[in-house]
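Each value in this text was obtained by applying a stated rule to the coordinates, not by laboratory testing. Values in this document were obtained by computation on a predicted structure and should not be read as measured data. Cβ atoms are built from the backbone, for glycine too; each structure is taken alone.
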Structure 1
């Protein structure tokens, strides 16, 4: 949960993204599924002298019949790319950097809006988890309930998971098409200033929070 102490630099406590557990399960199942552990696959790639990711993928798929997800995991591991997706500690170490990179240069003015939205969602309850990605910052209760995305230099798209909401949504709350596509995020507020984070926005965050009251 986000906490800000007066007079001290802002500090955010991030949580491990649920996707890390997904990739960890793939790694754990490699011996049973493929006959080799991840380290054994990496050793085989090294023995073959394959250094490029594309050629590694091709070899894993054609020579060993591995599926795209499994082959990509191994090839990316060989390139040193995916520690953050398979190692919870590595993910947490990288999480703050993911957020900082979203607000580099031209989008830097959006950072206070981002921080205010994080504070708003976290104010719903102590069970909120912030799990940054490289392009978005999703916030979870039991599932994703909100998503912060710097869409342009001047606008953040603040998405909410509102499937099952009984209230009529206001015009400023835009349908993302999520209901039809089966996405968690179904609506978004376009936010261009902190003043737009008003009582109406807070009310709909509360709706999203309450809709996700039950566990998995």
Structure 2
């Protein structure tokens, strides 16, 4: 492990993570960024072996920094370290190339074990995140949801990342009407965001894995 980048806005948390990294991976250098702008600057100037990336930064999402790292240095091992465990952030991060997703609510010992697993080829995933991922892609025991043909079309477009106005244009209906269909679909699927709706679309067979875009 050569150079490590820790993207974290809280100084005490940054130091805590640095201690865990130093004790378990013995990197040659550790660089720190406490906001997205600083992270982008460091990413342009250096090559990193490992990056620990917080999502909730003062000036944006750490997932944007993740995207920048992977574009410049695809070989950098990127681990999200965050308090967020919602479906949307998980799948946005994984879609952008995250190699792991660890919750900062875990103990130092557990996070150390996750990071040690990198050297053994084990993706660092908090148990709560792994469980959520498995649950999301398991076939539903009750696929009895009744969607009208128009609702199926709307769900398919949303799962593929189209905006409501774009879906409305393709279906030759007004954006207001399309938004009403989206509300009906969310209600029937018992979801409240685009990411969970996309997962349901995949599960119900309305969209293939290649067209699945839960981050949009």
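Quick look at the values:
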| read-out | value |
| --- | --- |
| Highest-scoring label, criterion being distance in nm of label points 7 Å out along Cα→Cβ at positions 18 and 122, among 1, 2 | 2 |
| Parent structure of the calculated result 16.6, given that Kirkwood radius over Cα pairs in Å, for residues 74-177 alone is the read-out and 1, 2 the choices | 2 |
| Per volume of the Cα convex hull per residue in Å³, for residues 42-129 alone, the highest-valued of structures 1, 2 | 1 |
| Ranking 1, 2 by distance in nm of label points 7 Å out along Cα→Cβ at positions 34 and 50, the structure that comes out highest | 2 |
| Structure responsible for 20.4, with mean count of other Cβ atoms within 10 Å over residues 90-97 calculated and labels 1, 2 on offer | 2 |
| Label whose coordinates, when helix-only ellipticity at 222 nm (-39500 (n - 2.57) for each DSSP H run of 4 or more, over all residues; to 500) is calculated, return -16000 (choices 1, 2) | 2 |
